[in-house]
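Before anything else, here is the set of structures, which you'll find just below.
FYI, it's all coordinate maths here, none of it is from the lab. This structure is a prediction, so every number in the text was calculated from the model and none was measured. Cβ atoms are built from the backbone, for glycine too; each structure is taken alone.
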Structure I
Amino acid sequence: MKIRLIQNGIITTIDDIEEAATPPDKGFYWIDATPFDLDILQPLFGLHHLAVEDCIDEEEQRPKLQFYDDHYFMVINGIAFHNQDIFLREINIFLGSNTIITVTKQEAPEFASMLGIIREKEVNRSDAFLYYLVDQIVDRYFDVTEKIEDLIEDLEEQILMKTRKHQLEQIIGLRSEILYARKMLVPQRDLIDALHKKELPLIQPYLRKYFGDIVEDASKIVESFETFRDLIGNLREAYQAALAGRANDIMRVFTALTTIFMPLTIVTGIYGMNFEVMPELHTRYGYYVVLGCMAAIGVTMFIIFKKKEWL
């Protein structure tokens with residue numbers, strides 16, 4: 001657990017959690033905790049037991065905003081994209097007038113960038129900290145959407161160049177990842193919209209318009225993932241079409257080869273009959289003449305097929 005006193009952009013590390021329970025003369029406390037720290041934090045700050053249960057619960061929580069007597073509780077998801085897998089990191093936030101408590105099961109990279117923002121923007125209130133944190137979380141989604149877009153374009157080029165079996169596995173895997181993320185993005189957009197539209201005592205009125213900008217970004221991200229879902233569907237259709245086209249090309253070659261060898265088979269079949277009296281049967285160069293005729297027939301049919309673009 002890390003305890004920081006933030007006053008006009010100045011960050012001071014606090015060692016005693018008891019000190020953070022008393023509101024500071026100015027500024028606020030940022031407590032960066034894990035679910036294991038909630039046994040200490042819950043009685044000290046009066047955190048609602050239902051919110052604490054959500055933080056501890058092993059099941060993934062959907063983004064939400066809940067109001068209690070002297071604090072708000074919200075769940076918001078950070079995002080990362082690695083090896084074609086989308087990872088959502090649950091960030092639980094308790095917002096008080098003089099305190100903000102963030103509870104995460106995994107380290108959130110957004111927190112590292114927040115330290116620079118606090119100094120640069122001279123943050124002095126917990127609601128302003130919340131605004132910058134939510135803004136950082138949403139901004140990271142744009143980086144992920146660019147990576148997914150590039151991946152879809154690369155897959156499309158690969159499919160058009162040469163169809164491979166593993167491409168279908170990539171398409172199915174990416175589709176499930178996109179649907180999984182989209183399921184969380186809609187309630188997350190609604191959460192930010194509530195911070196924008198609702199009159200909340202713990203959030204200064206002037207911040208509402210700033211949250212409105214984040215709502216627009218969150219809506220763009222939702223639209224992007226809906227577009228990705230459609231693109232993945234088109235990609236799968238393109239894969240199936242390319243596969244069918246490849247099968248048709250193979251069948252066309254086989255059909256052409258069968259057609260070319262058919263008259264040759266007839267010739268060899270005739271000369272395979274056991275008759276003593278047969279033209280050219282006892283001719284000295286008859287064998288070579290027949291082979292030459294068969295070769296000429298085959299080459300002629302091949303040239304005809306090529307000219308008609310059947311091969």
Structure II
Amino acid sequence: MDLHAVRAFVAAAEAGQFQGAAADLSITQQAVSKRIATLEKELAVRLFTRTARGARLTIDGQVFLPHARALLQAEERAAASVRPGSRALRVDVIGRRLAPAALLRDFHHAHPDAPLDVVTLFDADAAISAVRAGTIDAAFRAVTVPARQLPDGIAADRVHDEPLQLLTGPGHALAGARSVTLAQLAGHRIWMPGIVTGTEWAAYYEELAAAFGLTIEATGPDFGTEPLLDTIADSPALATFVGEQTRLVWPADDDLRRIPVVDPTPVYPHSLIRRDDNPHPALTALRDHLAAARPAEGATATWTPGWAWEW
């Protein structure tokens with residue numbers, strides 16, 4: 001149904017004449033008449049009785065009027081739902097326990113009036129495709145350029161370097177250490193069953209292992225976080241890497257240890273991927289917030305892969 005014709009009908013009904021409707025809509029009286037005639041033809045009923053003094057609604061016109069008004073109200077609501085600044089900013093955070101979710105929570109606390117829609121997509125390919133298609137506004141990901149180029153129109157801002165920690169059970173040889181070096185980890189089994197070949201995190205850990213001679217195993221099925229923690233807690237040989245801001249909860253009896261990794265500290269490079277023509281004001285506010293929250297470079301030596309998107 002042509003909403004221009006519906007709008008002309010409602011305007012004429014409210015004005016009581018086509019001339020008044022034309023003035024309200026800033027079109028000609030002939031255009032109003034033509035639009036209403038088209039609507040009457042589509043509905044197969046007469047909506048107005050033309051008189052010397054104007055136009056009077058027929059019974060069918062009276063019945064149709066509240067529905068016509070509802071159509072125009074629905075049109076306005078639909079337009080408002082996607083008008084920049086009106087709809088929620090839709091952002092992918094990889095996982096709700098991971099650092100990007102914490103970054104977005106901090107933004108929400110600083111901007112509580114900015115509506116957010118938080119989603120979790122699988123990998124960078126899925127996230128970039130969703131950003132490109134416009135089904136999400138932004139995604140937090142590690143960007144493996146130049147190995148994988150970003151499509152035209154897609155931009156990325158490196159927003160956060162997250163230090164890795166070693167997670168061990170109480171019986172592990174390194175459980176009592178206040179910190180460990182990457183050199184000390186050589187020869188220890190680091191178990192990460194969540195690594196999936198071809199993903200950005202697989203690329204990160206492959207390069208980390210190659211750079212420092214580490215043994216990172218992705219064997220066995222991935223049953224999720226809790227079974228992984230249970231296995232690490234009971235094992236004297238297995239450890240795993242976790243991000244410093246990864247939220248983990250375990251039973252007190254597990255007595256797991258989160259140990260900083262130093263000399264250098266491996267950091268996971270989170271970037272914010274977005275369309276460079278996205279006008280959503282909350283996206284601009286998010287980028288400004290992340291830039292302001294970026295810590296100053298310290299004296300601690302860090303390591304990132306050679307492909308990490310630059311600051």
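Summary table below
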| quantity | calculated |
| --- | --- |
| Structure responsible for 12.9, with Kirkwood radius over Cα pairs in Å, for residues 246-301 alone calculated and labels I, II on offer | I |
| Distance in nm of label points 7 Å out along Cα→Cβ at positions 94 and 238 from the coordinates reads 5.0; which among I, II | I |
| helix-only ellipticity at 222 nm (-39500 (n - 2.57) for each DSSP H run of 4 or more, over all residues; to 500) from the coordinates reads -12000; which among I, II | II |
| For distance in nm of label points 7 Å out along Cα→Cβ at positions 126 and 230 computed as 4.3, the structure of I, II it came from | I |
| Comparison of I, II - label where distance in nm of label points 7 Å out along Cα→Cβ at positions 78 and 174 is highest | II |
| Read-out volume of the Cα convex hull per residue in Å³, for residues 110-269 alone, computed value 152, structure in I, II | II |
| With distance in nm of label points 7 Å out along Cα→Cβ at positions 38 and 206 derived as 3.5, matching label from I, II | I |
| Among I, II, structure where percent of Cα pairs over 21 Å apart, for residues 86-181 alone as derived comes to 46 | II |
| Computed 15 for relative contact order in percent (Cα under 8 Å, 6 or more apart) - originating structure among I, II | I |
| Of the structures I, II, the one that 62, 19, 16 was derived from, the read-out being semi-axes √(5λ) of the Cα gyration tensor in Å | II |
